[in-house]
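Below you'll find a set of structures to go through.
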Structure I
Amino acid sequence: MDHFDYKGGILHAEDLSIEDIARETGTPFYVYSTATLTRHYQVFSRAFAGLDTLICYSVKANSNIAVLKTLADLGSGMDVVSRGELRRARAAGVPGQKIVFSGVGKTREEMAEALDENIYCFNIESEPELEALSGIAAAKEVKAPVALRINPDVDARTHAKISTGRAEDKFGIPWKRARETYAMAAKLPGIRVTGIDMHIGSQLTELEPFSNAISRLGDLVRELRAAGHRINHFDFGGGLGIPYRRGNAPPPHPDEYAEMVKDMAAEFDCRLVFEPGRMIAGNAGILVAKIIYIKQGENKTFAIVDAAMNDLVRPTLYSAHHDILPVRAAAPDVPERDYDIVGPICESGDFLARSRKLPPLAAGDLIAVMSAGAYGAVLSGTYNTRPLIPETLVNGADYAIIRKRQSYEALLGLDALPPWL
């Protein structure tokens, strides 16, 4: 569920007209809904009510500090994968003890800073990383809390580029090597083992892959405890999918996911840690664009808009589907036409949708690219010297610009001429 609906024939974000925001902000821009962020976080957290849980929103999904602060005020912790994300989480007021640090390539500088912030846990992905962290922690005369991220070799049945739990993926420690790596961790002077971690992929639309991975790691937890290792928490990662196509069967509800986890994890008597990202932010945001031209090609009609692949790369990177709605609703009896929704970038891959049936469109019309709250603005860039676009946050009848449009002066000012030019 989201809070983007037509009122009086105009698409609204909560109580605000998208047309009104566009007049003040200019296009293109992102809009996020506070009510949707709040609802999605609360639906997930209530599914595990009564259990010892730590929900750490995955910052990589949408890292705007206003979004993070909205979730932090609801009680959320944060899952970070870089020094920059750690600083964003702290800037949003999240205490170190509610932050977990994931990722395969943590640098020594990042580890040192995270130790200084007294984070809840490092999710360790390799033996060399474990040794590096031990050395840094020992030099600081502390012990780093760690969980080993175990790769269970489970197919998440999602897009290959966002699958992270197969043997051929770069993530985690192979489960067959888990026992010896835990034994290694127990002997390192700067390490304190506190848990176990998994994350098998993103945009999962069925529960069986989760069940298979949890079952495999559950067997491992029993063996590790029998060998004397303390497993105080079980980190299940994230990955629960969202409905990108309106009208299609939705992915599993958090309540269904929670029932499965409760049944399988009841015997472990430990804290349950989760890292949801897309499930919270995905349908809480849209990208709004204006049509520049309608171009009739030989075989297709193109709606050329002022947003492009540098603003939302998911369609060309993942062949991802996003529903597209006209901001001004058409009459119900108007026949639809086929459009390719494309941007101005000099790449054939610059598209937001292909062969999409929409009411007749004209230059100046506004469109909304739905379900763009996760992996939208965070993956944007400045290709073709296109400045980063604004992000806005709506709260009822109020809204604020939470990232202003980048100026050409700021963008060009990042370059510097060498002294010989």
Structure II
Amino acid sequence: MSVRSAGEIFGEAETLALYLGIEVALAHAQAEVGVIPEDAAREIERGATLDAIDVPRVRQEAQRTGYAVAPLVRQLTEACGDAGRFVHWGATTQDIVNTALALQVDEAFRGVLERVERLARALAALVRSHRHSVMAGRTFGGHALPITFGFKAAVWLSSVLRHAERVRAAVARPIPGEFAGAAGTLASLQEQGLAVRRAFMRRLRLPEPTITWAAMRDEVFVRVAALAGLTNSLAKIAQDIAELGSTEIGEVAEPHAGGKDTSSTLPLKANPILCAHTVAAATLVGQNAMSVLLAGRQRQERSGEALLELQVVGPAFIAAERCLDLAVLLLEDLQVFPSRMRRNLDGTRGVMLGERFMMALAPRLGRLQAHDLVHEACRAAIERDVPLESVLAEIPAVVEVLSNAELQALADPATYLGSADAMCAAVLQQASSVIPEAAHE
């Protein structure tokens, strides 16, 4: 069964239809336990259609009630004739809203998981294709040590795989439904309350709560926080790509847009617009997650903070889906330029390999003396615009330890990658266990 988009899942009409379906499930659960007549439950099911509801009227009256449930129940009661007196029996607004939210979040996370898995496959392909594309690793904006683009993509992938496991855990363990009554004790149903709750959750295929969670919103927050963490990682990836695609670096580029309007003024520009939109969507998810966090500060058994949560959970999923869709589009056809990466590496005249020369000299000179010697040599290489190994070849203390051939061999960045390739292999192996098809051609 295909998963609907978050926009559909959290849409007004879809939400109202879900509320109606929950009322029907509740009526049948109560009939099963013997709380209401079975024919009343059947009548409620017949009457609970969106066609019987004046949606604009519900929308208008919800401005007064704060939630759509009360005006919806009033119309449903009218639509069910004599059986209407059993509609919403023993329930309260939060029972319907929270149960609907559990179902919506559960379905929406399945859509998120599909997108995360596709994203992981795109990143795994980049790892495989560029395990040997040597580039500059950058820290604080400057060249640090050589890495490969495959290594960089593997770092990104490792994060996405962790997020995939978190999302999969959310899919495997939905939020429990809610049936607790006005203050959470199911007092109106007395000794039949728990039996009704059990039958109700069974019909909806939701976990049964041990106790009301209307006043404790952690189940909602941790799931929206998972979205915020996921999209935050995607924003970091998008920012990296935008920076690597800048004019001065030019090592990657967004997929060909197929159009001519990435800049309205400059004909030469191809702005990193996918990256920008990815970051913007992630920012919205993060802001909505903060609102969900604040909505959890409900006072006593229930208070108005819940209204804040109601307005931001849906938009958080919608923005997260957009962020994921953009990231997939960006990464599946990302343009990578290994020759430009190598050119940029060579442009710093070998000073990036200062650590390597230091470690080669350290056994004879001591680490600190070797550090200071190479530091001065790097400064001289930059000032004179000559290769670092040429400067080092002029220093007697270096020549006593390293031959010219050894200096030249040490100057090759492609041979100073440490365990980068082994780590790439390990991440691809991890991908094969989390998302089997991601690790293979």
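The numbers here are math on the coordinates, done by the rules we state, and not lab data. It should be emphasised that the depicted structure is a prediction, and the values quoted were computed from it without experimental measurement. Cβ atoms are built from the backbone, for glycine too; each structure is taken alone.
Ranked by distance in nm of label points 7 Å out along Cα→Cβ at positions 233 and 337, which of I, II sits at the highest value? Write down the numbers at each step before the final one.
Values: I: 5.5; II: 2.9.
Ranking I, II on distance in nm of label points 7 Å out along Cα→Cβ at positions 233 and 337, first place is I.
-8000 is what came out when helix-only ellipticity at 222 nm (-39500 (n - 2.57) for each DSSP H run of 4 or more, over all residues; to 500) was calculated for one structure; which of I, II is it?
I
With mean count of other Cβ atoms within 10 Å over residues 353-360 coming out at 15.2, pick the structure among I, II it was computed from.
Only structure I yields this read-out.
Please state which of the structures I, II yields 0.40 when FRET efficiency 1/(1 + (r/R0)^6) of positions 249 and 313 (r between Cβ atoms, R0 = 25 Å, to 0.05) is computed from it. Numbers along the way, then the final one.
Values: I: 0.40; II: 0.05.
Of the options listed, only I reproduces it.
Could you tell me which structure in I, II was used to calculate log10 I(q)/I(0) by the Debye sum over Cα atoms at q = 0.11, 0.15, 0.20, 0.22 Å⁻¹, for residues 41-136 alone as -0.53, -0.73, -1.03, -1.13?
The read-out was computed on structure II.
Hey, FRET efficiency 1/(1 + (r/R0)^6) of positions 65 and 145 (r between Cβ atoms, R0 = 35 Å, to 0.05) derived from one of I, II reads 0.85; which structure?
Label of the originating structure: I.
Can you spot which of I, II the value 8.4 was calculated from, given it is distance in nm of label points 7 Å out along Cα→Cβ at positions 33 and 385?
That value comes from structure II.
Please state which of the structures I, II yields 23.4 when mean count of other Cβ atoms within 10 Å over residues 89-96 is computed from it.
Computing mean count of other Cβ atoms within 10 Å over residues 89-96 on every structure in I, II gives 23.4 only for II.
Using the calculated result -0.41 for log10 I(q)/I(0) by the Debye sum over Cα atoms at q = 0.06 Å⁻¹, pick out the matching structure from I, II.
Numbers: I: -0.27; II: -0.41.
Going label by label, the one that fits is II.
Tell me which of I, II gives 7.1 when you compute distance in nm of label points 7 Å out along Cα→Cβ at positions 25 and 377.
II
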